[in-house]
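The following blocks contain the structures, represented as structure tokens.
No value in this document is a laboratory result; all are computed from the given coordinates. These numbers come from a predicted model, not from an experiment. Cβ atoms are built from the backbone, for glycine too; each structure is taken alone.
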Structure P
Amino acid sequence: MNGKRPSIASVHGLVAAAHPLAAQAGARMLQQGGNAFDAAVATAAAIGVVEPFMSGLFGNGMATVRTAGGALSSLQFRAGVPRAFPLGRFSKRDELYRGPMATTGPGNLAGWAELLRAHGRMSLAEVLAPAIRLARDGFPMIGFNVVGTNRSAEEFVKYDFTAEWLRVHTGGAGAVHEGFLLKQPDLADTFEAIAAHGIGHLYGGRLGQAIVDHVRSLGGCLAMADLEDAAKLRWVDPISVGYRGMVVHVPPPPSQAFQFLLGLRILEGFDLSAMAHNGVEHLDTVWRAIRLAAGARIGVGYPSPERLIELLADASVARLQTRCADGVPVEGPTEQWIAPPAGKVAGQHTTSLSAADNEGNIVCITHSLGALYGNAMVVPGTGVCLNNGLYWGELDPRGPNALVPGGALMTSVSPSISTRDGAPVLALGTPGSYGITQTQTQAMVHHADFGLGLQDAIEAPRARLWDGRRVQAESRIDAGVLDALRARGHVVEAPAAWTMAVGGMQGIAIDPASGVLTGGADPRREGYVVPA
């Protein structure tokens, strides 16, 4: 209403995803007797078909889940560095941005299968059915699909390994238009083979061998052992902190979601609700806390459990709260330990989804191909887009996310579930690379401190903080407020009213008393909420 998206609520179940057809796929599982885990996997598979530039079979990610019995856990399906990665061969990260050397193994398919095995009630074949239909029958490309594909096509023509991508995703024309019907029959065949033969078709089977052979024929280092390594998953306990009477749960390292928790711990010391909403004090305090939390995250790198406890402890937080309140401008990095190349900001092409049912099961997944269409390669005869996961590591061996053959890779994904008195009240996730935890912090403040409903909290203006003092803010924030923030030391630019630089958030709020589920989807992308 009034130019805003309506809130979607249900007592039977909800799916919030970055594309309406993917959310519909998950809701269909709920309608057919599946639970939130079945819905989440169906949505995850479908989103890889209708947003193939964001995620897919060869992507990686993490999930935070809560079962009907009340157990909270995180599943990490994140591949590491290929064992044969040639240490010392590369000197510039851009050399790993596209092409066969950029890709890691795929964790997504193994993650989906494990979510089903552990907590679902439907078969892999059943939950893959909507993705197969979308790939086989095709779907009309709209807005974000068209822009992202055409932007990629302009770049990809300069590479000698993108012919199959151009054929599959533009029909060989080099561009698409609104309403272009994207059919992916090879991908449909791939999903059908997985449905028939299981995930071993990728991890150790014919599909995996075809991918490895293609990558290596073009000079890449990926091997079948790397695919098999990616299928070795871990269920782990989430890490958590309290905020405004809730407990917020996120995955532990190698997720860097602890920045989100640290930002909330800093802000817990300030009475934000007493400040004018989207006013100078509110935004100055939140932006300073975000930058301080980012600096602390970069400073500790990949912390041990003991170091993480110390970072989130009262004494450490109190020092950061004092710094947040001292009025001296905060300047420092927000991205990696080693800054990205000057003048270039890589695309952050990730997707997040949430699913909940009326039994108490909740799933929040964030997964990614890395950059737009990953490494720009589609493997002939499979329809599979590959990731560019190695670009997000660091070539300098001193870095905490250094590319070490066979080593782990940290990730900024931060799927979260919040509880109050043990009952779930919120699932929240977003894409956005190193802006993910910034977006979550801002949305949480809108929701928990200022009382905005979830849809309004997602739609509220946000900002992305970059290295130094640079802030990319949405221009819907009052111009006088932005000027006052500049006077306080923030180097603010506000080029647009809405920008995907601040993420594309999806989430579900739960009322424990009534059981009402209310979804929120980000209009900065093509997010939709579909009820069961």
Structure Q
Amino acid sequence: MATRESSDAGMVIPPDVQAQLRTVLDQLPHPVPLYLFTRGGTNDAYNEAARQVIRAFANLSRNVQLKEHDLSHKLAEQWKVTLSPTILFDPERYHIRFLGAPIGEEGRTFLEAVVLIGLRKSNLSDQALKLINKIDSPRQVRLFSSPTCPYCPQQAVNAIKAAVARPDVVSLELIDIQANPKLADTYSAHSVPQTFANDVLIAQGAQPEELFILSLEKMAEQTIFIPEIDAEVVETDLVIVGGGPAGLTAGIYAVRSGLKTAVVERDALGGQVTTTPIVENYPGFTHVGGKALVDLLVSHALEYVQIFQGEEVVDVQRGEQLTVTTTRRRFLTKAVLIATGATHKRLGVPGESRLAGRGVTYCSTCDGPLFKGKKVIMVGGGNSAVTEALYLHNIGVEVTLVHRRDTLRAQEHLTNYLFNAKIPIVWNTEVAEIRGEERVREVRLVNNKTKETWTVPVDGVFVAVGYEPAVGLARKLGVELTEEGFIKRDAHHRTTVPGIYSAGDVEGGYKQIVTAVGQGAEAALSIYEDLMNPYWLKKVAAAAN
């Protein structure tokens, strides 16, 4: 007969996961004291959610020790706890607290925190440890996140590692913007993740580990990290740059063909799919969340290929072999597949860059929940804009679609959903300016037919006007591009530079998940055939004759 404790845990943690978690938690060398502070009548839904999650973990292992107190308790005053709910992690040893309930993506952050504190090790890389040991003054870190943001756990874990490595100088507050909207407003944190240190913004978005620590040390956002010494050298047959559907699929097919392969991804695995609320046109799934689809693809890829996440390729040198240098290591390889995808296009209007993360956003999945009950505009008229407008509408955001044409470019079934939802559409209209001091307050619109301009008060501007191919690396390698700016390649995904291939959205064409997957498979098979019988050697021999 099941115990009450196991029953409670099963309500929060799937039974098939409980055994794995129990093994991990029981092997921790040190207990993890957790203090949950709540106040009835304040954030009750989050209080109960936090209570259920932590109790579920505590019921799995004696190493997780939960103590619950009201905010009126003397310990709340001693540790300066004022918001409900607040979770303190081993407060006698570390200065780490979570303001909210660790649900959704933040559950991953909670688990990582428990494990690192139970190990009493930061697990920072040698390079990151060298950087953090240079910090000689206090850093009070506030990191804003959301349960719906797939990028947030990466940045949050960076911050937890810093607080575990240097509890003498680093204190950390992980702040759920949905549970603490007023605090998010105070910092104008309308896009996640955002990281502040001593109330100075040091990062917008997720960073590789070393870049986070460097930003923390310099007290300003850093864009590149150069290791002080050569990183580890990895010898491989193929390096795939990009961990989206094309890159991950290519990794599976390449390894199955017998090629030793590495996938390098600087950001979250899955690319644009990760932030797509719902996917309805991927074969085999009539209706699946973008993040869920990515998790399946990543899990499959990990059975075959080695993935290096959080690393950015900074250089590729040609010689007898290709030398690929990332922010952490060097790869010696025979071929490189560029599957870097595309990035969000910007509007390029006054106020957009200045208010990015302060009401201007490019990810409805990440930032939409903060705008519940508020008025926003969605700029665009394609599949992405319509899908995201529907998502915002369904979670309680007052959204209006602003489109520069008089018809939508989205697929018919999506436009029917939009019309049925009675979401307002402003036709033949463009954003001329985004205004506001600390956050977005209004937009100036212009009708591109009549040239009439007017101002609309809004709390947020969501932008979905297409993508630009991420061809920076291709340009650096001298790869020829098409007139539209995409990578030029032949039917075998060979670029104009021998040994360099491409796949996915960076090539242009139909920007669909299924086509990216197909291109990744094609490219991997072409690379295998070429490495067995290099086509460029034939050309050299023919030229010599």
Problem - Origin of the value 24, 59, 16, 0, where P(r) over Cα pairs in 20 Å bins from 0, in percent was derived from one of P, Q - result: P
Problem - Value 1.34, calculated as Cα Rg over 2.2 N^0.38 Å, for residues 112-191 alone, assigned to which of P, Q - result: P
Fill in the blank from the handout: Candidates P, Q; distance in nm of label points 7 Å out along Cα→Cβ at positions 120 and 264 computed = 2.8; producing structure is P
Exercise for the section: For the read-out FRET efficiency 1/(1 + (r/R0)^6) of positions 32 and 88 (r between Cβ atoms, R0 = 41 Å, to 0.05), a value of 0.20 was computed from one structure; give its label from P, Q. Expected result: P
Exercise for the section: Assuming 26 is relative contact order in percent (Cα under 8 Å, 6 or more apart) as calculated from a single structure, say which of P, Q it is. Expected result: P
Exercise for the section: For the read-out distance in nm of label points 7 Å out along Cα→Cβ at positions 416 and 440, a value of 3.0 was computed from one structure; give its label from P, Q. Expected result: Q
